[in-house]
Structure I
Amino acid sequence: MKTFQTIMDKITAVVDRCVSFSFWAAAVLLFFLGPIAFYEVVVRKLGHPTTWTFHILVYSQLFMIWFGVAYTQKVRGHVNVDIITRLLPLTVRIITRIFAYLVCQVISLILIWQSWVMIKRSYVYELMTTEEFLHPIYWLQIPTLIGAVLLFLVFFCQTYKDINWLFTREGSPAE
């Protein structure tokens, strides 16, 4: 049992590092998002709007959202409706949360599969973007797959931690 727990702890640590890296990638994109948007506002006001800034902003937001969603789940930063579950005993709350995580894992697996199908189709049919950049569209779809995989792994690790707490009662369950 200790060997399994050690392996799972190492997997959890690797997932945490990957998710933290994705957070910093999203933060860097956010850092560049502001100046680019500011530039577009100024040149548009001067009567010389550019076409490339809109697409860069959209692509940056796409990457930023999918890279940031797993980190937000890791730190439990999503809005929770827990007005009823807060009234339940701790063990029942943890069991309810495990069930919710399992449902989220299934949804994440569906998202992973559909993202893969979408990327594969775009690659096989050589689909290109329609704007002046004209590049393969699958590059813009890859963040969806990366984000879905990271999200699944975060839910998996959180499920493991809660199940481990139910059996060992070691530490305190994350709230």
Structure II
Amino acid sequence: MKREIIMFGSQVLRKPCLPVKEVDDDIRALVGDLFDSMRAAEGVGLAAPQISVLKRVCIIDVSHQQPEYPPVALINPVLTDYKGEQVGEEGCLSFPDLYGDVKRHAWVEVEATDINGQSFKTAGEGFYARALQHEINHLDGKLFIDLISPLKRQLMRGALRRLKKEGEAWDRENA
């Protein structure tokens, strides 16, 4: 089921998520909702806090750009290894139409749990590595806007103020 994606300004996006203790039907439904919401918004990744769920669950689908990486759901993901650096443009579904260059690891390995409760590892480079790091950051309450240059953030000031008001309004309506 498609859910509303929360905008920057909501305090939910700044809160660290709690680990998932058991992969059950509720978690599998959450993964389905994440995929539905991400695809409806034409994104490449989405984390549970972006739909107001403070659990360590995220999904990634970069298969249209890197077909060697199929869509993946990650429960309790942990970055276990990394190499190199890359700088590339990022956006975020919680920051519509805003983009900035972010420095990330060029290659990463992540250990996580799948929707069947089984541990697995995934590793990749390029855009896939960038998406993994971006979504895991969301689970820790860290946003891509925190990683862009101060000058770029200053240039986005007006748009960030507008989004912040939307996010704060969402918090008030859902308190």
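Values quoted throughout were computed directly from the atomic coordinates according to the rules given, and no laboratory measurement underlies them. Model, not experiment: these values are computed from the prediction. Cβ atoms are built from the backbone, for glycine too; each structure is taken alone.
Odds and ends about this structure:
- For distance in nm of label points 7 Å out along Cα→Cβ at positions 142 and 166 computed as 3.8, the structure of I, II it came from: I
- Among I, II, structure where P(r) over Cα pairs in 10 Å bins from 0, in percent, for residues 14-117 alone as derived comes to 12, 28, 27, 19, 9, 3, 0: I
- Each of I, II could give helix-only ellipticity at 222 nm (-39500 (n - 2.57) for each DSSP H run of 4 or more, over all residues; to 500), but the derived value -9500 comes from II.
- Ranking I, II by volume of the Cα convex hull per residue in Å³, the structure that comes out highest: I
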